[in-house]
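Alright, structures below, take your time with them.
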Structure P
Amino acid sequence: MRKHHDRLETRAPRRREAELFARLPEVIRAAGKLPAWRRHLRGVEPESVRDREALARLPVLRKSDLPALQKGRAPFGGLVPGTAAGYRRLMMSPGPIFEPESHGSDPWRVARALTAAGVGRGDIVLNTFSYHLTPGAWCFDAGAGALGCAVIPAGPGNTDAQFDLIEAYRPTIYAGVPDFLKILLDLAREKGRDLSSLRRAAVSGAAFPASLQAEFRERGIEAYQSYATAECGVIAYETPARDGLVVNEDLVLEVLRPGTGRPVAAGEIGEIVVTILDPRKPLIRFATGDLTAIMPGVSPCGRTNLRIRGWLGRADQAAKVKGMFVRPEQLAALASRHAELGRCRLVVTRVGEADAMCLKAEAASPAPGLADAVALSLRAVLKLSGAVEIVAPGTLPNDGKVIDDMRAPA
């Protein structure tokens, strides 16, 4: 088992900072050749952006802006070079947001996170992220392949087939959302199926509380979480130190006061903003909509990059449920299917160790079966199942909130 992925992870912090910002002007020049970035960065002189203060003066591009930016400028809104035919895979995240996958052995920068989780050549990875349209499965598939692992493209669900695969191939690594690993373990115990080959897990895409991590450990699986987005790949990852998440190499991470472009004070919670130093697919001051805080010092594991506390909530009203983003505009589309509905609010909670959601919708004279019909629309629009509760007009608070994420921060 390799302790570190390479020497970049143990560079002196000042050296890393100097090397990252020496590369930034080239990335800004490359971005300036693309129509959307040229408009977004109008007037920016690339050579002048060589430190964090200069970077903080550049405008922020918000994830929530991508659907509108891409609409009418298909497929990528002028943010990436070339045409769709120039990429290896063409995917779509909820929003919709169209996501291209570049050519290369590890385009989403997942291999470092897997190395930190103890994954290496000779491991067999059970990849239960969805291989349908969204990038998650392909991110971890590529990262595992870059390390010389064999990958089982299992996807989520279909637990009996999963058990057959596990007993036949004896995978050592689970990759997927933590909720599904718990489902597999619980059902395997109930049905007498053998999952003993799974010794480690690389999880992402959903809340991973300490209680669930401890439960996995008691059942013989060391699980490590990553913070990732479809646009950036892995941004930060957990290490054996179990002390925050270490920021990935080849990117600059800032923590900003939500709704602004200004960095917060050290240790203060703010919005995660990422700059990817890849001139072939530039991403400059990309606001993810997630909250975190930078931790002081360096990790006891020997990696010297910044550490963050992990996911601490959302800076906007979008929420990640069971690994999928749910956005206010999706709820508006859902409500438009049912003329009887007034205000709606999606309440997201945890039930046991799994994400759960309930759509509360106001209706003056609900017809019989309305709740069932709305539940079908919920599944069709959000690609997720949830409960539906029809309530009287005036029941929901008049505060403009349409997504109420009541889960405790990790």
Structure Q
Amino acid sequence: MAEFFDALETRPHEQRERELLAALPKQVAHAQANTSALAEILKGVDAAGVTSRAALAKLPVTRKPDLHERQKAGRPQHTFGGFSAIGKGRRMRRIYASPGPIYEPEGVAADYWRAARAFYAAGFREGDFVHNAFSYHMTPGAFIMESALFAVGCTVFPAGTGQTEQQLQAIADLRPTGYAGTPSFLRILVEKAKEAGSDISSLRKAMTGGEALPPSLRDWFAGHGIDVFQSYATADLGLIAYETAAREGMVVDEGVIVEIVRPGTGDPVAQGEVGEVVVTTLNPDYPLIRFGTGDLSAVLPGTCPTGRTNQRIKGWLGRADQTTKIRGMFVHPGQVADIARRFPEVVKARLVVSGEMANDVMTLQVEARGAPQGLPERIGEAIRDVTKLRGDVVLVEPGTLPNDGKVIEDARSYK
């Protein structure tokens, strides 16, 4: 059985760097010529001269809020804010929506998001049957995983989210060997199976994403016979990095160029220093150049003990801004403001995310004057309406919340 997905994973570092940098000026020129947004952002840039990481670092960083604003301003004529190099039709298979909303195109290439590499490193092989519990509704998560599993040669059960009892029945009946989904939902399935006496022992391996996978939770899964790996991917960029059997950070994917920059700037930091993950993708359909993910990480020295030679990062270390991923969904400070604006009694609101082992608890702390009866319940309904997530509401006296500018506080434990 082959140990690697392809020969790209074991290229000498110098060869990989040479080949990536040779592709870079072509991708910059392609983006300038075929997308109106990047033609504007990169105006005056000589694409032929972008042949080094130092030259790349001089280009502007585009972040999710910039993408959202350009999309919002360009609709309905420009669905993707001028960042897509393909239009609706034969070259575009689907359009997805992420919170914001931000819309993303899917081209027609097999394994469009290149996530097959992550599954292969996690031990998934041709003939495996996989229970895919990512959402198939509007967002691309399920399709990122599904297309990757097809590329590996796996069969997929499209479980989606919710309907826990039916999912347990399907696992017991169909006996899948693998799971794809968030770690929090996998934990729910394992716990509910124990309570109900359902046999889900066929699940032996899992690929998770959308949430942090703390070591304590990984160990908990191992104690239940499931070997869990995690991948780092976004709807915009596809796979960025993935875990291997070495469990030493995450190996960067072969189809992207990753930089770690000082948050709020485009300046690369020293190796080992924590900063924002900025990615340039070589995808010709959606050619994002220096796209700031808003995620924090750091480069690890050396190469992976498995023999994969690409750069490694430590994995997800938090957010560079206050946008926070909760139960696999991004929640933006603007959404908290939208909730507060619905209620004239609300003076100030602060969303606190707590919990551990992937049990996210979302609590909206609200300063309110003369709060009428039933206000917490109505605010709770607004939370579900705006964020699509359930959250608790706690009313506090005006002047109680800290004066530190935080709208979202991530107080989760990642130990």
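Quick note: the coordinates plus some simple rules give every number you see, no bench work behind them. Nothing here was measured: the structure is a model prediction, and the numbers come from that model. Cβ atoms are built from the backbone, for glycine too; each structure is taken alone.
For the reader, a short list of remarks on this structure follows.
- Origin of the value 20.4, where mean count of other Cβ atoms within 10 Å over residues 196-203 was derived from one of P, Q: P
- Origin of the value 18.6, where mean count of other Cβ atoms within 10 Å over residues 276-283 was derived from one of P, Q: P
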